[in-house]
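Asker: What follows is a set of structures for review.
Nothing in this text is a laboratory measurement; each read-out follows from the coordinates by a stated rule. It should be emphasised that the depicted structure is a prediction, and the values quoted were computed from it without experimental measurement. Cβ atoms are built from the backbone, for glycine too; each structure is taken alone.
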Structure P
Amino acid sequence: MKHMRTIAGIIALGSLWGFAECIIGSWLRDANLPAGSIMTAVFGIGLMVFSKTLFPQRGVQLGMGLVAGTLRLLNPFGGCFICSAIAIMAEGALFEVFWMWVSSDLREVRPVAMQSCLGIISGYILYVGGYTITQILTPLFSSAGFDASNLIAFIPQIFASGLLPAIIGAFTVPVVIASRRVSVSIKDSLYYPVTATIAVASWCLVIANTIILLYL
């Protein structure tokens, strides 16, 4: 039963992350705001840190990234959707590795300055790492093929792009950890309907948005 709760949580939170990437991310891009940095540092890191406070098992954030990335593939708008999907999945894997040694009870991670440091490093590693991985893998799914010289030429730009998500991450992690000081438990009779509703609503809204943009 405990494993089923975890799986339901992965699907719900991963779907919510994917919804945010598809819908909110598109709004941010239309407003000419740094959508990639905001989505990674606020929604990606925020939801994964939140999930770590709920589920101590390994693989949760990786699973969330896979669900969110798959959902992103269903919305072929707002930039390179294949790039975005790969980046999301990579961020889930990178978070899993970087936070492997952090206590599952994040309330033990003190002081707030340490939480901010975790946010800074997470924001930088996830964004830069995801960006780099997309530069390697995306060409493999196209006829262009991977060219190492192209990646090397973009390295300074990639490294510089991690500054904003690092700054945002410094605030995201402490806020999420502080919010979890209020312990809330949901009974199984409500937990599964709630998680199912979140997942189904997220997927339906993204699919509906795709259909509207395609045919209207």
Structure Q
Amino acid sequence: MAQSNSDKTLDVEIIAKLERQFGSRFAAIVRDSPTLRSDLRKAHALGVRIKRWNGKTGAYCRYYPTDRRNAYISIGSLDSPMMKVIYLAHECYHVLYGTTPALPDPRKISRKRYLSMAIGEEARAIMRQTKVANELWSTGKHAMPAWQLNLMLMELTGGYKQLREYVLVARQSFGMETYEQNYGRIWDQAHRKLNRERQLKSSSSLSRRRANRSISKAA
């Protein structure tokens, strides 16, 4: 389907800003992916900020599924232009389509369910970046990292199921944690916080009952 003039104008605006942040080679790669350009227009409409993560490799994002406005994506400055684009495609999926809460409520979602949701979302984010990678590869203009070529082969031969199995053992783009360890830690922290709040509430309630009994006896 042909692009509208308004979409073309917006693409120019978005890519010009990205070029100032990440360089002309990065911008040239983004131009060759219709899927990524489309996702960037959607992110722009939501006010998603894309930032340089100076002196770092990898990428991460912050967003809330209940309100996708004003999310942000941080891309490591030390990665190659192609790696930056792949990371951007991955993180765009999260901020636009992700459903895993950043702050899980253990009263509403079990640890097992939270991990399953998070791992599934990571697999779909990899599918999105792989779609972008396929578009770039098909132009014949861009060299692709071997690990991304491997993911493209995984999706071709095993689809979502194979990529989900990959996520279960893969490590994040930064740090040493697996995705499962990272999301497990997030849920555990929320659970400990909930327990502390319950303990404080219970202690406060007990103190009030004792105070009321003392007042009754005095009366």
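Asker: Comparing volume of the Cα convex hull per residue in Å³ across structures P, Q, which is largest? Don't skip to the answer; put the middle values down first.
Answerer: Numbers: P: 128; Q: 169.
Of structures P, Q, the maximum of volume of the Cα convex hull per residue in Å³ occurs in Q.
Asker: On mean count of other Cβ atoms within 10 Å over residues 14-21, which of the structures labelled P, Q is highest? The partial results should precede the final answer.
Answerer: Values: P: 25.9; Q: 14.9.
Sorting by mean count of other Cβ atoms within 10 Å over residues 14-21 in descending order puts P first.
Asker: With mean count of other Cβ atoms within 10 Å over residues 30-37 coming out at 14.5, pick the structure among P, Q it was computed from. Provide the component values of the computation, followed by the final result.
Answerer: Values: P: 14.5; Q: 19.1.
That value comes from structure P.
Asker: On to the next question. Figure out for me which of the structures P, Q the number 20.6 belongs to, where mean count of other Cβ atoms within 10 Å over residues 6-13 was derived from the coordinates.
Answerer: Values: P: 20.6; Q: 13.0.
Traced to structure P.
Asker: Here is a follow-up. Ranked on volume of the Cα convex hull per residue in Å³, for residues 134-189 alone, which label among P, Q comes first with the largest value? Please report the intermediate quantities before stating the final value.
Answerer: Details: P: 128; Q: 104.
That would be structure P.
Asker: Comparing structures P, Q by relative contact order in percent (Cα under 8 Å, 6 or more apart), which one has the largest value?
Answerer: Numbers: P: 30; Q: 17.
When relative contact order in percent (Cα under 8 Å, 6 or more apart) is computed for each of P, Q, structure P gives the biggest number.
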